[in-house]
1. Quick check for you: by mean count of other Cβ atoms within 10 Å over residues 5-12, which of I, II, III is greatest?
2. For the read-out relative contact order in percent (Cα under 8 Å, 6 or more apart), a value of 29 was computed from one structure; give its label from I, II, III.
3. So semi-axes √(5λ) of the Cα gyration tensor in Å, computed for just one structure, reads 32, 21, 16; which one of I, II, III is that?
Structure I
Amino acid sequence: MAQEMERPDDPADLYYAWGDDIVAARPILTGDVFEDVSIADADSQTRTITAMVLDHPCSLRIDGVNLVRRLTVAEVTPVQGAQWNGSFNRMFLPEPYPRAEGRAKPCAAFFDMCYHVSPEQLEAGTRIACLSHLGINLLLQRRVKHFSRVLVPTFQFQEANAGVYEEADLIEEWCTERQDDGIKPLDATAECVQWLRETDSDGRRRQQLLHEPQQRSTVRKQMRAHLKELRQQTR
């Protein structure tokens, strides 16, 4: 029996945050959806679209901090229904995605309607949704299926990318904490990335430890202790 495409048990499981619940300090990540992004069509006509970021987390930044100059996005539009085991040229965005209209009218990001945008074009828009780890894994599964007709189970994407997902969550927490100390998000991100790339007292690089499930809580504990020290130095 052929393996079927995966789908969420609950549509809400697709999302890390949406609407006003999105933390501005969260780093831009694969699957983030932005409204009012200006793009140029094939005929050079300019228009604004709702766009989903498609680049893999490891390809989004040139130095771990600053976004690359050309980001790949897919246009998001309303569709009729969500056929999760077919239509693999798209990533479905059902409720509670803010622009979905009930079960019958979700939205979807189309992999055959892609554009390149600059960080400035993307950030001039409004971020309205962030995918969860599961959501990103389903997005990656559907993109691979679209381009190769090969079906990769989502747990394999999770195993390959868990450390990167954890790093994004840590950066968000770091930036949120440092905002209280008057540090701008980009500067706080640079601080966090530098700290993660350093070695701990046992000579282990923290960024690499994030790829080991049993070590992630240790890195998080070390980070919170370090943030406490930084806060004491600031005050």
Structure II
Amino acid sequence: MNTSVGNTGRVLWAGLRALLVLTVITGVLYPLAVTGIAQVAFHDKANGSEIKDADGKVVGSELIGQTYNLPKKNPDDPEEAAVPDLKWFQPRPSNGLGSNSVNTQYSLILSGATNRSGDNADLIQWVKDAKAAVVKDNSTAKYKVKPSDVPADAVTSSGSGLDPHISPEYAKLQVHRVAEKNNLTVAQVDKLVAEHTDDRILGFIGEPRVNVLQLNIALKELAKG
């Protein structure tokens, strides 16, 4: 009996020591090592790919899209439609975004797609409405947008609904309106878009793209000058 108790005690002690050692290795040392390597080798990405304005203030992440809307007349009315602030470059639509209904203590944005098929009546109407709005909002006294000029990303949301980029075509379509609203020349704003257009990754992966937040930060500084 004593031998059995002793063997059980040794097994339990060995198991406890293994638990403690593995806890230190996998729960302390490994996370610290990975965090340290990430901070040294990928400092920007490890901290959320933050974007700062000219004053050094963090205004967002280059990985998450934002909206640029006018303040609501009634902030407490969830049914009031958002109205875009047309002095800024506008992102892709975000029809796929839901609202946080579980924990209403925080104003969270939920990522998601529309999950509508190509022949869905709601989706078709969203696209038609979005195209009409793009044509109307971006036409000026000296520049008229044609429906055929509207690119796909101007009227459809991404799979996440949080795409931070737009196509160069959509950015250029907005140039005349942005220039007019900010008292800038078309040439100035067109140059700004060209400077903030990123090429394909490694020259062949993905498509050329424009980060809307970075572009609007540059626009703000240009308008101030």
Structure III
Amino acid sequence: MKLLLLSLNPGALRSFLDPASSAAALRIAFICDAQVAYADAPFVQAERRAIEVLGHELVDITARHTTPSDFESMLDGVDAVYVAGGSTFALLESLRVTGNDEVLVSRVRDGLPYIGLSAGAIIAGPDIAPASLMDDPADGPSLTEFTGLGLMDRTVIPHADGMLAPYPPALIAETVAKYGSTHQLLLLRDDQALLIEGDREMMIDSAPAAGESAES
């Protein structure tokens, strides 16, 4: 497997995608279910722009409105999948109710590169319950349990430096206090990313995009 898990800043994207592209443009599936309620928010446009400025083509997918067979076909036609940030619980619910979670896991385990930012990084782990203080579980009302995709053995807690207004240091500390003894957590700052290649994991730098602030 090859995964890049981001908190906020997209700096690590170029080096992750370039080896696969051989300087050619890639087709990247952009799963946007976490952002449906925030379609006009600046952070949504910033995520898209971070990929587009690298010269790659985005293939938009709303998993909730896509059958597993169509989802499979769409993933067959791309070079990587990007799971965008937003509501963690809405995202997991959209994948779960359609069965597209199983399709996604299968394809990633078979070698499709996975990029997840914030919510997209959280669902890659074993359990999204630790995100309950950062996002609202009511966004995924049909979820009866919070098992994630299980692509890694820890739950990412993004924005762990407390620099974003919705996620102040006190909220991060409360999350760790509540879930740290029962869950394996990985605290990820906005200028960091976790790179997973097979059995190898490493924390790498992920700077803001040139000319943009971390909150854009």
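FYI, it's all coordinate maths here, none of it is from the lab. This structure is a prediction, so every number in the text was calculated from the model and none was measured. Cβ atoms are built from the backbone, for glycine too; each structure is taken alone.
1. III
2. Values: I: 21; II: 18; III: 29.
Corresponding structure: III.
3. For semi-axes √(5λ) of the Cα gyration tensor in Å, the value 32, 21, 16 is produced by structure I.
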